[in-house]
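Next up, some structures in structure tokens.
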Structure P
Amino acid sequence: MNMRIGGLASGMDVDSIVKQLMQVERIPRDRIYQKKQLLEWQRDAYREVNLALSKFRDAMAGLRLESTFIAYSVGSSDTNAVTAKASTKAVPGTYQVEIHQLARPASLTSKTALIADTDTNAKAKSTDRVLQSGESATSFTVTTSAGTATIQVTASDTYESLARKISEATGADGKSLGLKANFDNTTSRFFISTKEMGSDQKIEFGGDTQFIAEKILGLSSPSELNDDPSDHMSYDDVEDLIVITGQDAKLTYYDGTSSAGIVVDGLKSNEVTINGITMNLMATTPGKVSLTVKSDTDALFNKIKEFVDKYNELVDDLRSRLNEPKYRDYPPLTEEERKAISEKEAELWDQRAKSGLLRNDSILREALDSLRKAIYDPVKGISSNELNQISKIGITTGDWRKGGRLELDEEKLREALEKNPEEVMNLFTRSPEDSSDASQLGIAERVYAELNKSINALRDKAGTPGYTSGDQSVLGKTIYSLNDELADWEVRLKYIEDRYWKQFAAMETALDKLNQQSLWLQQNLLQMSGY
């Protein structure tokens, strides 16, 4: 950077004079900067509206689909035994189910609380050693459908580490045996099971089965398992194996067409889907449990109410932007002006400068008008005796001074959903007989189409939210052009400033020569006069 010092000959503050001259020269450049700043703010405001329209479009998109309106709830006469939910394939009505047995994994629980010290009869904790003083290390095998592993039990093993060895056991191929094992401190018991359910699930303990009986099951002998076959655990004394098996779920389903019902067995899960009804089985039943499928008016009501609420939020946002006051006496601050005031003052100034960027904007006005029309116009092709207009389900426009906000008569909407659910669905989702006639579209379809038009118009005007590079929108191209102009002006202003300094430097040089000549004349005159 060159240091410039002026005024040595003239005594003038050249630096200050040049700055003042440059302030005048920068006026055209500052106007371009302010124009660019306004356009950037306007672009951001357009993009905010674009994003708001996109969010509303995505939120209401489900109302275009018939599946949204084919929603059912399922009531159970015994929720302790079975709960259910229905898909769009379900048929309203009352059905019955009788649960004979539940699906379960192959699992075991210690029969008694395990003892860590036979001398004191202290109950085992996870950190206690499995082998007591004098007991030798041993091993056993555990087999599932995934393979077989050998578990080594050493003197250092605790109940917790033994459970971990079982959980982490792998077969010869290195794959997990698919077991979950845990030792519970509260009950002093092992809980071991397969991760999957069904009769094809099995756990077999071999090798030192006496160790398994004593140290895992809390029994004196493995043969005691054969005393209670109902717990799915048994001892094969021929093969010397402790065998634990899983179980399939089994039920009888009654659809009302046959008193005998339909027996369903071999189920590997307690979640069962029959005829569009997904049942969660939780307990066996001594008799039949009734399941009642009916239209879920609450879910539909909430979806339509949400549509009304979000539409009103959008209307309020657009109207506020369209009616926002414009303060023409508050242009964007230039860089020099912003440096000269405080941060708070700049913030307040910017608030005024940004106000009214989209006041009376034609794109926003068109978006608002088209949405009102799409929502409130009757759907052509639906008889006037049916629900062919949104006002017939309790949704109306209020006072005109509210700018087209929707008002909801909740009682009327619920009544329409309960008595005429198919007509409500048709009102929102209808496809036109004539694809060129948008007035035949259902309300949700029309609104969705109009939103897409407005979003595209905003994108063409101001680009896509979140993207600045490669912006080929109208405003984007204009801003790029102004950036080029600003760059040109910076070069031009640098040239002008250099020119001013050269001119003042030339003036200083000339004055310096005049001063020297004046001094020489003065000295000569003094000499001639005898001084």
Structure Q
Amino acid sequence: MQNLTPSDKGQPLWWQPGAKLPSTDPEDFKHALRQVGQPLYIVKLKDRWAVGRGGLILAEFETNSPSQAYPLQAHLPSLHPENLGDPCFKHRHGLRYPYVIGAMANGITSVEMVSQAGQAGLIGFFGSAGLLPPEVESAIDRLQAVPEPIPFGFNLIHSPHEPDLEAAIVDLYLRRGVHLVSASAYMDLTDALIHYRLKGIHRDSQGRVVCPNKIIAKVSRVEVGRKFFSPPPDKHLRRLVQKKLLTSDEAALAAFVPVAEDLTAEADSGGHTDNRPALSILPIMLALRDEMMAKHPYQAPLCVGLGGGIATPESTAAAFTLGAAYVLTGSINQSCLESGTSPKVRQMLAETRQADVTMAPAADMFEMGVKVQVLKRGTMFPLRAAKLYELYRQHDQWESIPSKQRETLERDVLRSSFQEAWEQTKAFFTERDPHQIERAENDPHHKMALVFRSYLGRSSNWANSGEKSRIIDYQIWCGPAMGAFNAWVKGSFLESPANRKVVVVALNLLLGASVVTRCHWLQTQGVSLPVDMVRYTPLELETVAAYLAGTAESK
């Protein structure tokens, strides 16, 4: 931002107040910085910084001795949260704010959470991963029945061991008119994903290509991001046309669109993650965006947002300063009242510190060695899950495990005999994917994997339902952002999980990001204010709304 201190010719600028004189009161400074929709001016008053609002900026040549005018030291333009991020992304999805509530599986990102986000001008994605089509369809019914249309989307997770389930979810979305998905955990593109993206693509009356179904990809590897920012590969198109899932005309138009127009660079996050540092992954993905836009003449621009670690005003401001089109939050939303988890989990999350997380085997990609980031404080799940994977790697069947270890697993982890656990697992896969049962009956190693996966899968359900007898086995997806958030809100009304609501959290982060950014702009102009003047602490929703509307009154 241009420094409005004296010009190269030594001519100072002056600020002439309007109705109010400049103030040195720290509370007036705080109030002015939070009035993000209005400019403010910093002047010197008796060797102290003073803040002014309104009035006029004057050049020296206009008057030799301005009446009631002060030498201008710094000037801050407005920075409303509505103006953060990329306007193209907000327009594309009908948003007021560039803020995404990420999809957390098993309905943790609940219908209520998605609805509240949409009504506030944000967008949320229902956490459909891990749920069967009837459960997902119930959520579609509820969100499509909201009286006033709101922006929302649904998760579409890569299911390498359950391709039929992935295809069934896509069929459901197409049948029910779900036109936006968050594609997560994809290591490669699938026929089901391309089917969703291209179904219904056509040219309008002006000859423009219209693709009704949109994808926001969540990736942490540039090679995967490149696939999403490229047109759909021919090999998928040929198979989909052969299966009559796409027409020849739809396949022909695929060359004009990317698989995804929006991509979330996923840094160190809860759940599936590669633990990438945000400061390196976002610039890499932004460079990829520029490369792919130069290579392909897409009608619409590509956008890159940032998720993973977004938990404080400073991290939110940093994301936008780095060039993020939007921010995505995950772990912190799980601690909010609207999340589809239990009060016990919310309390555990509210007590989490930055280092209270670790990696553990993932239920959905157990055999592949894929890991998810989870809470380790207050639960033995990470240790037990790691032991199960170690045994799976070392032994080709349950009977090969030493008897003492088997006894320990049956007593402490499975809490049943292996055979009883297998019968429960069979019942689950009878409804979800019967092919897995047939394979397991002929492959004892796969049978053992399914039983171990059953423990991993149920551990998340125990946490969500608050099963008291299984607290020690809770699997709680969580990244280090949770600890950063708790440190920020300590001592405020948001310290208690009973007061955490997703919109209150989101708007505080956005308003705080604008305040933090404006404070940085002051520093670039040589004005350094005391910490107690510039620190942004959480505000009640009514106060935040007043600042966003420009109606907040100074105290």
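Any read-out appearing in this document is the output of simple, stated calculations on the displayed coordinates, not a laboratory observation. Every value quoted in this text rests on a predicted model; they were computed, and no experiment measured them. Cβ atoms are built from the backbone, for glycine too; each structure is taken alone.
Remarks
- Origin of the value 1.29, where Rg/Rh (Cα atoms, Kirkwood Rh), for residues 188-459 alone was derived from one of P, Q: P
- Source structure of the calculated read-out (FRET efficiency 1/(1 + (r/R0)^6) of positions 156 and 476 (r between Cβ atoms, R0 = 25 Å, to 0.05), 0.60) within P, Q: Q.
- Structure with the greatest value (metric Rg/Rh (Cα atoms, Kirkwood Rh), set P, Q): P
- Answer label among P, Q for the case where relative contact order in percent (Cα under 8 Å, 6 or more apart), calculated from the coordinates, equals 16: Q
- Each of the structures P, Q was assessed by mean count of other Cβ atoms within 10 Å over residues 132-139; the largest value belongs to Q.
- Distance in nm of label points 7 Å out along Cα→Cβ at positions 108 and 412 from the coordinates reads 7.0; which among P, Q: P
- FRET efficiency 1/(1 + (r/R0)^6) of positions 244 and 364 (r between Cβ atoms, R0 = 35 Å, to 0.05) - highest-scoring structure of P, Q: Q
- Mean count of other Cβ atoms within 10 Å over residues 260-267 from the coordinates reads 13.6; which among P, Q: P
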